[in-house]
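Read-outs: derived from the displayed coordinates by stated rules, not from any lab. Since we're looking at a predicted model, the values are computed, not measured. Cβ atoms are built from the backbone, for glycine too; each structure is taken alone.
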Structure P
Amino acid sequence: MPPGFTIRHATEADRWEIAELIYISINHWYQIHGRGQLFQGGPHVADVFFEAYESLDPGCCVVAECNNSKRIMGSCFYHPRPLHVSLGIMAVHPNHWGSGTGKKLLDWIIDFSQQEEKPLRLTQSAINLDSFSLYNKAGFVPRQAYQDMFIEVPESGVGVTSGGDACVRDGRLEDVQQLAALEKRVSGITREQDYKFMIENELGYWGFSVYECSESGELLGFLGSCAHPGCTMIGPGVSDNESVAESLLIHRLNAFAGKMAVFLVPVDAESLVQRLYSIGARNCELHFAQVLGDCQPYDGINMPTFMPETG
């Protein structure tokens with residue numbers, strides 16, 4: 001009979017085992033599906049998740065510990081926010097796929113969100129049908145589809161401009177209240193601690209830009225980015241419209257000069273998607289924003305990411 005396991009909160013002592021678990025689990029899934037390694041450079045690069053999430057949400061990670069070996073079979077991060085709970089990266093060691101570990105971790109997070117009386121949100125691969133089925137059977141509903149796009153940014157930058165370039169600037173702590181109101185209107189959620197976390201950038205690999213209307217001074221969009229070797233992604237962000245999203249994205253892409261950047265764009269943002277194709281963006285995957293519970297329809301452009309994660 002397979003060994004049982006215990007769900008418990010992660011500790012600092014679990015840090016490097018969780019990094020290795022994430023590295024092995026995700027790379028193995030991509031490799032057996034003919035897509036190569038997602039993470040490069042060794043398991044230590046996947047420590048970005050524990051490092052960032054423990055700084056942002058201390059103590060918000062649960063693990064499944066094997067009762068026999070005391071090794072970690074699976075892990076899942078979660079992020080409580082004022083109006084929702086976000087389910088962060090979940091990983092199960094390939095040796096324990098099919099053991100029910102992922103379901104038990106998910107059940108724990110669902111129970112937590114229900115106790116909080118808040119909807120649970122996530123961003124999930126549309127091509128990993130095993131994980132899609134896990135979430136779908138639990139009651140999650142896809143609310144938005146995204147194209148995962150990437151660009152190898154030249155050393156000189158993307159070489160294009162947008163009509164709103166002059167409106168884009170670095171985010172400031174005094175913007176936080178406006179940012180919360182903007183995201184509440186566009187996506188129905190707020191996460192002030194995430195904005196502060198990225199703006200303060202104490203870990204040294206975050207970027208954060210806002211779009212300020214030159215006439216009214218109103219903030220019409222924001223977009224973050226992570227430049228850690230284990231997660232070179234642009235997002236999260238929301239924008240009033242596709243034009244604002246384009247200006248913010250071009251600005252953040254130029255911060256990745258000489259590197260590859262990955263970002264998620266709503267599939268129905270037609271003009272934005274075509275503009276990105278025109279500057280060399282290509283598709284690498286599809287994702288869904290999924291919600292268990294109430295969900296306000298998006299009123300603008302929502303660009304999620306996996307760090308910090310919110311669908």
Structure Q
Amino acid sequence: MTSIYRSVHEIPASFGPSVAAIGNFDGVHLGHQEILSAVVAEARALGAQAVAITFDPHPDRFLRPAEAPELLTPMNERLRLLGFTGIDAVLLLPFDAALASMPAREFVRSILAEKLRLRGLHEGGNFRFGRRAEAGVAELKEFGAEFGFALHVHAPVHVHGLEVSSSAIRERVAAGDMTRARWMLGRPFQVCSTQVRGRGIGTRLVVPTVNLANYDGQLPAFGVYFTRLKVGGRRFQAVTNVGNRPTFGEASFAIESYILDFEPVEMDEQTPVQLEFLLRLRGERKWPSPEALKAQIGRDVAKAKRYFRLAR
């Protein structure tokens with residue numbers, strides 16, 4: 001089981017030696033997975049602890065909130081995905097004014113060398129850290145020589161000719177390109193949320209429609225998607241509309257999923273819901289009448305059933 005330390009003060013005095021990677025790890029995509037796999041392999045060879053060092057909130061949300069990206073994975077989901085990589089521990093550092101102003105050398109000395117007893121560090125070539133992002137891999141090599149750890153710099157991962165990065169995946173998701181997003185993530189893009197409040201559903205889902213609660217992470221482009229809905233230990237096939245539902249007049253944003261293979265399931269407003277986006281069927285449009293929309297939904301459902309039948 002992966003240990004989670006939410007500040008340097010939670011790290012046991014006896015911790016280490018360690019091998020680590022530092023990053024935001026948004027999405028825990030194939031590039032992150034390759035680096036963390038190398039961390040785990042070196043740690044096992046050395047008899048050390050494999051550690052992922054990350055931040056909450058994302059540094060851009062603290063430093064440049066107006067320009068901060070929508071995130072691919074909320075923190076709880078990111079920690080869950082990091083646990084699947086085989087690492088032994090996550091150091092989740094609160095990103096605040098003190099950390100933002102910490103010089104790079106002080107970060108290395110006080111956290112990496114003293115707290116984690118670092119022996120190996122794995123990073124991408126564009127990694128930067130410290131006050132005003134003052135240091136990169138060149139400085140890290142010098143710090144490694146000073147404090148006794150080896151630096152391993154990893155080249156970008158490419159899949160189907162695409163360079164894998166969190167920003168590239170956000171772009172693909174924002175464009176509704178779920179296929180390329182899946183290539184880079186190594187799994188379908190998903191939204192983790194709960195059911196919208198105030199629907200009076202009690203403790204049981206008895207209708208085949210689920211509306212997700214407000215979500216502040218990255219969302220796909222408006223449109224209709226083939227999806228899988230995970231809820232209450234079950235996984236359902238679904239058709240999901242992301243958008244403002246313009247056919248019904250005043251814009252009203254919703255993420256609404258119609259379950260194809262529905263059966264009642266235990267669920268309340270706190271039940272976690274995971275919605276996987278598999279393929280974009282079409283964009284959202286305003287239909288001339290609710291009847292026309294209903295007919296289109298029927299066609300969408302027929303295409304979705306064929307999609308899932310062929311996928312089997």
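For which of P, Q does Rg/Rh (Cα atoms, Kirkwood Rh), calculated from the coordinates, equal 1.04? Answer by label: Q.
Given that distance in nm of label points 7 Å out along Cα→Cβ at positions 105 and 209, derived from a single structure, equals 6.4, which label among P, Q identifies that structure? Here the read-out was taken from Q. Here relative contact order in percent (Cα under 8 Å, 6 or more apart) was derived from just one of the structures P, Q, and that gives 22; the source is P.
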